Structure P
Amino acid sequence: MLGSIIGDVIGSVYEFDNIKSTSFPLFSENSKFTDDTVLTIATADCLLNGKNYAETYKTYGRKYTDAGYGGSFLNWLMSDDLNCYNSFGNGSAMRVSPVGFAFNNMIDVLAEAKRSAEVTHNHPEGIKGAQATAVAIYLARNNAAKQDIREIIESEFKYDLDRVIDGIRPSYSFDETCQGSVPEAIIAFLESTDFESAIRLAISIGGDSDTIACITGGIAQAFYKSIPISMVKGIKGYLPTEFMDIIDNFNTKFNVHY
């Protein structure tokens, strides 16, 4: 999941200031972790310690209140209500990467991704976005070829992955839905040549840059199994100690490498 978090932090400065290019600084003084990172860490904590998703998302969200949550999630977060609210936003996909790393068969990945999504994002598209992201990570870490990943995601989730970033980029605009951002994030991974190029391609699309890069980053980490050391060192300065502890414990328990 470190790849997802790196994507979030690097993309954070471009979310509302899109850059339609792959040439940009990776980190800056304005870079920061956002809700994508907070809730990814919360998901990992649930998998490590058997915690309830809804309760844990509320605990982390209320501790890190200024992370940039969407309006519907924020209303849910600050209420005493644990009921889901039928969202199909990409929040379900941005936080799911730990699921793709933690389970060893696709049936369990699909089921757990659904559980992590439906506490808030119980709309079919919200669940689908989380499942597609987690399955892509699962396939990537198990050495599936890119073409196989493409075909399985297209078959299982009916996403159109027969597009290229150069064709998407010119007209792509801000879209916080799963159906309007998860396929694009997967395509960025499919076109990439290594982890860094995946992040750069994802951000170059524009739109919800931190979340697209977060989704892409998790898949890219799983596939390439190598993140440049400069990016690993760079990210650590932006994260609280408790986040790094959970990342380290998660990687140890689930044998995740980067």
Structure Q
Amino acid sequence: MAADLYCTANFTPPPLTDDILELVREIEQALQIIREKQAHHGPHHLEFRDKLEIIQASLEIEGSTLSLEQIKAILSDREADVPEKDITEILNTVMAYESMERWSPLCPENLKEAHWILMNDLLSRPGEYRKGANGISRSGAILHVAPPAGMVPALMTELFGFLRQLDYPDLIKSCIFHYEFEYIHPFADGNGRLGRLWHTLFLSGFDDLFLEVHIESAIRDHQQEYYDAFDRCGREVHSGVFVVFMLERILETLLYYI
């Protein structure tokens, strides 16, 4: 695998270290095992983790306390004693995941459309880059102050151009995008859930099994490590630590299914 270290003013790719390359190799092997099981047992062998759990995990990372039963009730049009905002979040998230196959991960307009779907009726201007300050907080503590709003359009254009030119597999690009997207935090709200959805979209370009195998639960189960990896990258010139962390979570998810 050749390492084309294409850089821009604001983005530097992580070097393809032995750790990264070994994780890529193990992920490719795990995908091959799943493919072989699918070929032997038929597609119904891939009865993956309930998609409702994926939705629950993604929203739980954002602070949701809805149970699987409550989510099932909402999606079945049964009465659910939950706030209207939670119902909107669930319906929007389902619609966004169902729309993934028609989006390109390197299309800014697709990204904005996905944000509009996720945050419709939750934000006053969904699908538009933020106009004010933003950042990442956890338990009341500020973990990251995002770049000024005036820089966001140029940074996002540069990020998409950087990834188009970078000669890395989508498996690695997906992790780089996830980190840089969250660093920029381009929207007023919904950046976390959109970053995870877009990460999956990138992964599906590497192997379409990732349209069924999602990483949200693994991120939820390692939230502190997720934020620690993000914080460590903030003190480096590239996203290498975060890339390794996410590749480990992807491998962990595939091994769960195997």
### Query
If you work out distance in nm of label points 7 Å out along Cα→Cβ at positions 11 and 163 for P, Q, which one comes out largest?
P
### Message
Given a value of 45, 42, 36 for Cα extents along the principal axes in Å, calculated from one of P, Q, which structure does it belong to?
### Response
P
### Task
Identify the structure, out of P, Q, from whose coordinates distance in nm of label points 7 Å out along Cα→Cβ at positions 123 and 187 was calculated to give 0.5.
Q
### Query
Can you say which of P, Q returns 15.9, 50 when Rg and Dmax of the Cα atoms in Å, for residues 67-202 alone is computed?
Q
## Note on the structure
If mean count of other Cβ atoms within 10 Å over residues 19-26 is calculated for P, Q, the one returning 15.9 is structure Q
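Every number in this text was worked out from the coordinates using simple rules, so none of it is lab data. Remember, predicted model here, so these are calculated numbers, not experimental data. Cβ atoms are built from the backbone, for glycine too; each structure is taken alone.
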